[in-house]
Structure P
Amino acid sequence: MADYNMRPAVEGDCEEILRLIQELAVYENMPEQVKMTIEKLRRDGFGEQKFFHCLVVEDTTAKTPEGKAFLWGYALYYFTYSTWEGRVMYLEDLYMSPTYRGRGTGTKLFQAVTQVGVEKDCQRMQWVVLNWNKPSIDFYKSRGAWDVTAKENWNIFRMDRPELEQLSKAN
C-alpha cells in the first residue's frame, strides 16, 4: 500500500487536480463535458475570491515527471446556504483513482470533508450521484446518506452559460 498524506490542496496541485477531474469524467462516461482549465482552478480555488475548497490525497512515495506531488484522490467542495436551515456544504467531487480504491482512503477523505462541514456549522452536506453508479451509491448509503430524490421528490435543475446569458439579457 502506498504511503499517503491527506491535506488541503495548494495552488501547485492544480495540474494534478485537473488530471483527476478528467479521470472522473472518463469514469462517468462524460469526458467531453470537462471544460475546466488549470487557470480556472487557480483563479477560483486560490485567487482573491475562493469559489471552492479542496482536500487531496498525495502519494508520499511518488512524484509526477515534473517533480510535483502525485495525487491519487481529491474532494472538491464549497459552501452554500439554505433558507430553511442555514449553512450547507456541497460536495462537487469525491474521487479516488481506481488503482488506489479499496484501501479505506476514500472513506477517510469523505470523513475529512464531513469534519470540515461540522467545524463550519453546516446543517447538511449535499451532492449528486449518477443513477447507474451503484458502487458510489452504496458507499454513501453505507455511511448514512440518503437519496433526496427518492425520499422527498426534489428535482435538480440547471441552466448552462448560453441560457444564463440569454435570460440575463431579457427585458
Structure Q
Amino acid sequence: MNENFSAILYLISSVFFILALKGLSSPETARRGNIFGILGMLIAVITLLLQPNTSNFIPVIICILLGGAIGTTLGLKIKMTAMPQLVAGFHSLVGLAAVFVAAGAYYAPEKFGISSGDSIKIISAVEMSIGLVIGAITFSGSIIAFLKLQSLMSGNPITFKFQHALNALIGTLII
C-alpha cells in the first residue's frame, strides 16, 4: 500500500475517532458515536495489516482477541450506572497508547518508516509531537474525569496561584 494512501486512511480513521468522541457526549447520539468509533478502528487496523512491512499478523490478532475479551468481560460485569467511569477509564488508556506510540516512533523511527538517514522527517516529528501532547492531555483528563465520576475527587475546579502563567508556559513549550 502506498505510504501517502496509508496516511490518508489514518487521517480518515482519526476523523472517525473524533466523531466518535463527539457522538459519545450525549445519550441521544451515543449509538452513532459507537459506529464512528468502530469504523475508525476498522480502517486503522485494516490499514496496518495491509502495510508492506507487516508480515506477522499473530501479535495483532492476539491483541484484538485479548482486548475484545477484556472489554466484553468488563462491559457485561459493569452496571449501567458505572458506565461513564468505565468509558473514562478506557479513554485514558487510549491517550496512554497514543503517548506510547509517539515514544516508540521517536526511539525506533526506522520501524515506523519515518527516518531519513540519521534523523526523523520534520513532518513525522510534528506528527509525533501532536500525538504525544494530545495523548497526554487525553490520558490525564480522562483520569481526572474517572476520579470525579467515581467521587474520588471533588467536582470543583482546581485552581492555584500562578495557574495561568503555568498554563501559558506549558502551551509555549508544546508549540
Structure R
Amino acid sequence: MNSASTELDPAALRSGPQPVKPVRLREVMSRFATGVTVITVGGEHVHAMTANAFSSVSLDPPSVLCSVSHGAVMHGALTSAGRFAVNILGVRQEPLARHFADKHRTLGAAQFEGVTWEAGDHTGAPLLAGSVAWLECELTDSHVFGDHTIFIGTVLAAGQGSDEDGLLFVNGRFGKADPGAGQ
C-alpha cells in the first residue's frame, strides 16, 4: 500500500456524500450561461418575473418548464392563472430584465407602466414588445422539489419578434454571445 494514501473514515462511508451548500451551488451554476426570460401571467393577478430557470421539455407534446421559488409572488400568480407567457429577451432588453427582477418594484398592473406589451390571444398574459420570441402556455403539470416548484406548460402559441441576439446571463452579469469567439 502506498504510504501517501489516506484512510477513509468508515462512519463517513456509511453516511455517504453530503450535498453541497446552497451558496456553493449558486457560485458554480453562475458559470453556466443561460438565456433570460420574463415569465408573465394576465388576468386579475397580472404579474411578471425575470427568470433564467427555463427550458424546453418536449417537442411532442410541445412543452416548456420554468422553475419558481415558493416564496416568489409569481408562484401564487402562476398557480392561480393556470396560463402564462414566456418572453425571451433580446440584448437591448436588459433594463426590462432588471426591472422585473427587482423585488422592490410596484406589483400588479402598475409594474407594467412604461412597458409596451399586448395581451396574448390564448392566455391574456403580457407579451413584451421587442422580445426575440415568445410562447403562450397552459399550465399542465407541476412538481414541488426543494424550495422551488417546476411548472410545465403546454405551448399553445409561439412567435418570433426582433432579430437581435438573445440576452444572456453568466457570472452574475448580463451579456451577449460572441459567435466568433470559439473559432
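Only the coordinates and a few stated rules stand behind these numbers; no lab work does. Since this is a predicted model, take the numbers as computed values, not measurements. Cβ atoms are built from the backbone, for glycine too; each structure is taken alone.
Source structure of the calculated read-out (helix-only ellipticity at 222 nm (-39500 (n - 2.57) for each DSSP H run of 4 or more, over all residues; to 500), -10000) within P, Q, R: P. Looking across P, Q, R, the calculation of log10 I(q)/I(0) by the Debye sum over Cα atoms at q = 0.09, 0.18 Å⁻¹ that yields -0.39, -1.23 traces back to R.
A value of 2.8 for distance in nm of label points 7 Å out along Cα→Cβ at positions 36 and 132, calculated from one of P, Q, R, originates in structure Q.
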